[in-house]
1. Once volume of the Cα convex hull per residue in Å³ is calculated for every structure in 1, 2, which label goes with the largest value?
2. Can you say which of 1, 2 returns 0.25 when FRET efficiency 1/(1 + (r/R0)^6) of positions 57 and 89 (r between Cβ atoms, R0 = 35 Å, to 0.05) is computed?
3. Figure out for me which of the structures 1, 2 the number 23 belongs to, where relative contact order in percent (Cα under 8 Å, 6 or more apart) was derived from the coordinates.
4. In terms of distance in nm of label points 7 Å out along Cα→Cβ at positions 9 and 33, which of structures 1, 2 is highest?
5. Computing mean count of other Cβ atoms within 10 Å over residues 49-56 for each of 1, 2, which one ends up highest?
6. Compute distance in nm of label points 7 Å out along Cα→Cβ at positions 41 and 81 for each of 1, 2 and report the one that scores greatest.
Structure 1
Amino acid sequence: MPTTDWPLVEIGREGELAKTAQYLLRHRGFDVEADAVIGPVAEAAIKDFQESENLQADGILGDQTWPRLIVQLQQGSGGDAVRAVQGQLVLRDLPETKILAVDGEFGPGTDAGVRAFQKALNDQNYLTTAVDGIVGAVAWHALVANFLGPDV
């Protein structure tokens, strides 16, 4: 069953979620700055991505677009999509994530952070997920929907 209730990201959105979207767009080859503000350039990139995926090109990331934009990541992955995960993880109040560098390298530190996040999701009954260090659809949704994150 597909995950629903993905957060909406549209023009004017600011903060780490906006930066996550920008990093993922960059990973997909779009020339956007990861400046944590969804402006006209990022909105156009979202529309272009949506068109490339045969989705309604409304410039809004939501339930239809997020699942197509995310990519599965694991130890050994690298690049902007990893920066997106790392940026989300450092927001969590977990010892393994507070010291994480946002460097685009999915190494042992990022693996430990992902596993700690997955374990915390299970322990706090947010959802049941494998504690495997793989950032798939369930982990991405939990990250961008701000599970275990600060109130913003």
Structure 2
Amino acid sequence: MIRFKNFLTIFLIIIFLNNCGFTPRYAINKNLGFSIDLTEISGDREFNNFLKTKLSRYASKESDDKKNYKLNLKTEYKKNVKSRDAAGLTEEYELIITVDALIKSELMESKKIIFEEKFDMKKYEDAFEEKNYEKIIKDNFSDIISERIIFYLFKL
């Protein structure tokens, strides 16, 4: 009897989770109604590579009736000292990424928009770990900026 209750419980959980409406995050990208061509991108190379990867999902491979946006991106990455200890050694950094986007389309005039993100990071004792953590933050910045760009284009 206990075994049957366990089986019934697991079966019901599977049934409910299967029908909860979950869809993958980027499953609907094919029906956005626009495509993106990155014509020029300059600035921080590591961040630009992350951003190109994220935005390449929206590049059009075939020519259909979609709106086609051409993006010129200029990125600037800064790592500023935010606080120091009594000895003058750095304790905390402020990481700032700024993306100047020039959006061109045949259907509208060119628009310039600026996206900026900030993050406060503590200094690590190990320089290798700090560099890896900084790389992870750049990847997260690229996620945020690419989603903001896509949302902006979706609203147009």
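Please treat every number below as a calculation from the coordinates, not as lab data. What you see is a predicted model, and the numbers here were worked out from it, not measured in a lab. Cβ atoms are built from the backbone, for glycine too; each structure is taken alone.
1. On the way: 1: 103; 2: 195.
Max of volume of the Cα convex hull per residue in Å³: 2.
2. Working: 1: 0.70; 2: 0.25.
Attributed to the structure labelled 2.
3. On the way: 1: 23; 2: 19.
Checking each candidate, the match is 1.
4. On the way: 1: 1.7; 2: 4.8.
Max of distance in nm of label points 7 Å out along Cα→Cβ at positions 9 and 33: 2.
5. On the way: 1: 14.4; 2: 17.2.
By mean count of other Cβ atoms within 10 Å over residues 49-56, the leading structure of 1, 2 is 2.
6. Details: 1: 2.3; 2: 3.3.
Of structures 1, 2, the maximum of distance in nm of label points 7 Å out along Cα→Cβ at positions 41 and 81 occurs in 2.
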